[in-house]
Structure I
Amino acid sequence: MKHLLSRPLVLSLASLALAAGLSSLRSTLVAQKGADEFWPQWRGPQMSGVSASATPPANWSESKNVRWKIELPGRGSASPVVWGDRVYVLTAIPVGSGVADPHAPRGGLSARGMHRFVVMAINRKDGKVVWQQTAREAEPHEASHNDNGTWASSSAITDGEHVIAPFESQGLYAYDMNGKLVWQKDLGDKYMRNTFGEGSTPALYKDRLFYVWDHQKESFIVALNKRTGEELWRVKRDEIDTWATPLVVERSGITQVIVPGMNRVRSYDAANGQIVWETAGLTMNPIPSPVYGDGMVFLTSGFRGNSLKAVTLDGAKGDITNTPAVAWTMDRDTPYVPSPLLYDGILYFLKTNNGLLTAVDAKTGKPHYQAQRIEGVPNVFASPVAAAGKIFVVGREGATAVIKPGPTLEVIATNTLDDHFDASPALVGNEIYLRGVKYLYSIGN
């Protein structure tokens, strides 16, 4: 039977379709703008540690350029992430009597006990809590590393539609922007060597979430649907503990998920998990996340040895060990915990966890300077970040060195706050967000 539609109804349906199309386009444009303007993941918009739009100040103290600071409950070294008018942080709050001081500057929480695993959304304007959700209350099955002392080391991720909270063995949780739980997923328990503690953050790319699950038992990488948590593919990995966040890169028509490892460095096809290329591994305990720029990926590690590999992605396929695809390598002064920073063609990285900075030409590996001491910043866990011609290196003891980029080491300012810092900063607008052991700071002119 033929159905006839009146002209007004046809026009109405066309208007609705146009409105839906415009709404979808508007959402896409807002998401793209947000990806560039905000700090949606712990290494920033492009996973490089750099903001192209932020203009944070160079100077601050407890009495200067602190817009607000709030005391955070519990303990976490998860870095703050920012979207729109909100900052998102994760924390683990001890429950019950007789628990250790969560604000102790070192350790103090390595012993297990009941904890609440909490996601917080905080107003950027005044530091007030907009919403707070307890993802789970449980006792961790393993102790954490005494030097870190928290079970909230992984950072949140947001795309303006979801806030994804990885608590690893305590589960993976996705909320909408108003704090409503959309889905949750249990990937099992991690068993870390010497109970060194968990702290891996997944990578979000378009509609997929990539999570590396390397530990003392069966290791794997998994791709999940960001809207439902549905598992799309899973590939076993011949690796023990790693902590690095995978790097997602589009190159030569393939979206690659690049993952460091002790045995092998591997690139997976984001569509199906197949190996695109692989090469010899790094040192034990790979923690720093790779960075990408100008067709090259830079991978580092620095536990019980030193390793840096610069890989040219064009033409990289199969086993690229000892081929020209590995453009250059370095075996000294590489980082253990902090990730490297790629800024204006120069690769910056710290020696182990010390305030000793190296800067090399990214294309060639030729050093500009090597293992130069940053005065006032002796110990560093946070990864360096950069914006508006300034590099920020945040020390564990409370001081942040602001460094001028370039071939010589020049410290512009050293700023000290009354806290200890392991989390990496977030740079948005004219602000820098610093998450300490005790406080969350908003720094801005």
Structure II
Amino acid sequence: MNGNKEHMNTTRFSAYEHRFTDTDGHILRRFFIVLKHPDGTFQFTNFHKYCRSSSKSVRHITSSGETRVKLVVPMLNYLFFYEGISSLDAVTVEMVRKYLNAYGRCELPWDDETTSRSEQTVQRCVNYIMDFLILFIEDRKDRCNIKKRDLYRSVDIRDKHGKMIKGGKKVPVFEVYYTGNHKPILRDVPNAAFDIMFSHIMRHHPELLGLVMLSAFAGLRPSEACNVRREDSPLGPGIIFTKMGGKVVDISIDLLEEINLRSDMLPVGGIKKHRSQQVCPLFTNIFLQSYEQYTSWLKKQPCDEDYKPFAVNTRGNAMTYDLYYQRFTTMVKQELIPIFLKDENPDVVLFGHLLTEHNLGPHCFRHWFTVQLVLSGITDPGTIMHWRGDKNPESAILYLNNKGELEKMYRKINEETYDYLYWLAEKRHKK
């Protein structure tokens, strides 16, 4: 597909982020769509107001609209600078069809041989583009070239509880194809490699242990883990332990709001789904053991007493996701790969070789957590969604559909195994 790339490198639509903190210390983020000019100046558009669900009239105050804006911006660049329209009123169904298929097939003018998109990503783009155009058409009424009936049809769907919702989903009147050449991020960590990684972090990188345990044993996203406060934070407890007869019977992590955790107002990471996240009972023992180990180290570190974040940098400020990612990936490349390559287990050695060609990010711990849920016998998508803090069942269903492959890749896990993992890490640590 040819296009005026020179023009794209000069004037183009772009996402603009504005951050501010409300009177309660909550960090609010808003995304706008701007037209950026060659000289670095830009002008705001009103396109951001269409970047929301066409079927919901309310949304959480902390919802930034980031994903929707960042999926709409490329379409606007395509329509204005490749199809050559001067007003969005001039868009046609054929233009929309061409864009979505080019997106799904990784054939946009700025795509290259390294571009890949999963079916889930393509479907999300279709949904968000449909919402954007529906709201735009409703706002413009008869001034827009296309009508809603020309763009989509409504079909009946079942919700996660099995209830039928008539006309609950809008699908394009045309087919959208994708190539299926999605290149998966390396995230499958063999359990033998996980044992080594966990023990290495305990021994050499205790500053990462709190973040790792929140993802590996509570299923938090890495950026969400950076938002967690200590049990005694003046902003309210970030981790809540419920006890009966002196025994912990429930552990909850407060992710209800994204609260400012630094005196310099620097955001530490986003919360994808605002919630109070319970720790699955399957992981209670190893979570508590890891918590005790980590907090004993944490008490000796500098601390920003006004916030008391759970994960800190060397100055005692809340660790940002960017710093976490950097430290983790550096550790993998410089320290763990040589260890894996020298191991006696062929699975670990193979994993080490894979890491020389692929990046491994901290999201691997959330993936490992989910695999253990599935292999422990949890087969209900709604239950997996609950323990993962998901908004929709897509990820849970994907893991369940691949259960057979996961069983081949991972040894069977049970609660006793988690006790063994901690014992093994502790044993290596003492060496």
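In terms of mean count of other Cβ atoms within 10 Å over residues 292-299, which of structures I, II is highest? Ranking I, II on mean count of other Cβ atoms within 10 Å over residues 292-299, first place is I.
To test your reading of the models, identify which of I, II gives 13.2, 39 for Rg and Dmax of the Cα atoms in Å, for residues 60-123 alone when calculated. The structure behind it is II. Work out which structure the value -12500 belongs to, where helix-only ellipticity at 222 nm (-39500 (n - 2.57) for each DSSP H run of 4 or more, over all residues; to 500) was derived from one of I, II. Source structure: II.
Where a number appears in this text, it was derived from the coordinates with a stated rule and is not lab data. Bear in mind the structure is a predicted one, so any value in this text is a computation, not a measurement. Cβ atoms are built from the backbone, for glycine too; each structure is taken alone.
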